[in-house]
Structure I
Amino acid sequence: MEIAFSGGIRYNGPMKNVLFDLDGTLVHTLPDLTRALNLTRGEYGLAPITEQEVQFCIGNGVRNLVERAIPELPDRLDALFARQLFHYTEHCLDASVPYPGVLPLLRRLRDAGWKTAVVTNKAAAVTRRLLDGLGVSPLLDAIVGGGETAALKPDPAPLLLAAQRMGVTLDRSDWIVGDHYTDLRAARLCGIQGCFCAYGYGQTRGEPAVRTIHAIDELSTILFEGAA
């Protein structure tokens, strides 16, 4: 099946599967995460923190985010976690936006018959609220959020659940695209390819990436690089 894309790119290869991280990969969520954390901090009489400080706390799920961003109250983690979920659910669509090029890329992949999914450590309910609100959900074949498997990324379980929901078996021709070492390690454990988003919030922490991109637009060339 030959598919023509803008810029003269043509693809005539097998359809594949692409899993995407969410925060710092498909959607710029940092302002809303920061607002929710500062609302939570404010309830406990703590001073606000900056987006840059929050960025270094992102990764490994919301409990770890709260633990890192509110280190002053280690004995109140459960209560802080609940309040953060409340505030973030209320404000997750205030300022969050897909990165430029995300929606066109997802449409191209869908039109070409590729299967796509979001696999994130963000809590499942707020993940769906965010993706629905931004119009991303209809472009995906599966969504897996934090809490839907016993372990978060970098454990491969969330990726395998996504594959199950997509109705596919992952192999070395498939990809996960993300901005954190958890994505790259999960890729290695699943035997698929990892693409690191250098424009996002995380770090590789020494995990190897097959490819690195500095804007989501660069992914089209990578995914369709077998084109004539």
Structure II
Amino acid sequence: MIGSLALTHSVLGQSPPAKRPSELWAFRSVLDGMPRVLTLALHDDLYVGYDTFHCGITKIWKEGVLKQGPVYNQKHGPQPISKGKKYLEFPMKESAWFVTSVYSNAVPFFRNCKVQFKGYRFEKGKIALRYQLQIDSLTSAEIEEWPEYVDGISGPILERYFIWVKPPPKDIFVFAEISINGLARPESIKHNSDFNVVSRSESLSLSKPIWAILGFLKIKNEGSTFINALLDPAAIL
């Protein structure tokens, strides 16, 4: 966990911290056989698993974690596993971050960016995850992500804010890969920057349509960038 910063970012504009399910609501472990997962118990209704190697979300679910293994019950062999059905399972094969020096409103041509997880910190009841992006062999940038649970009218909202700590050069555009499942409709996503959708699919849960969307969120070079997703509990029934 990273320590206090000489320069801290205001969390104004973000939603207030939700009531956490337990005192220990952020922890790293093997999860479902995957190493280096940071689990965030943002609320009883929303657990999020971050792949800290690729610096993106790999899992979203509701029912918590079965904590087992030497750290938790002194038993060797079993490792922690997530409980219940998932809104999202997204095994990552590359970094969740992309860069380009050429951008238009059309789907841009960009390249995958090397990224390193630099830890996390707590502020005012919230959590900030820090990533270092290697733009090229000589240039790096650092960004913090602030994830949060918000109580939606019809289900939980996953709120994600991105704020630069060390921004990239002004001629570089940065994108975060965003995979979201469990949506009642494509319009259940709200954002304040360009979001380039590359695929969307529809399935049925109890005869109700559930949407999955994959896209790339353009991170503003100044100020904060956010994306909110209203999840439909019907997706995990």
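Read the figures in this text as sums done on the coordinates, not as results from a lab. These figures come from a predicted structure and were not determined experimentally. Cβ atoms are built from the backbone, for glycine too; each structure is taken alone.
Side notes on the structure shown:
- Relative contact order in percent (Cα under 8 Å, 6 or more apart) - highest-scoring structure of I, II: I
- Read-out Cα extents along the principal axes in Å, computed value 49, 44, 33, structure in I, II: II
- Structure responsible for -11000, with helix-only ellipticity at 222 nm (-39500 (n - 2.57) for each DSSP H run of 4 or more, over all residues; to 500) calculated and labels I, II on offer: I
- Per distance in nm of label points 7 Å out along Cα→Cβ at positions 38 and 198, the highest-valued of structures I, II: I
- Structures I, II, by mean count of other Cβ atoms within 10 Å over residues 22-29: label with the highest value: I
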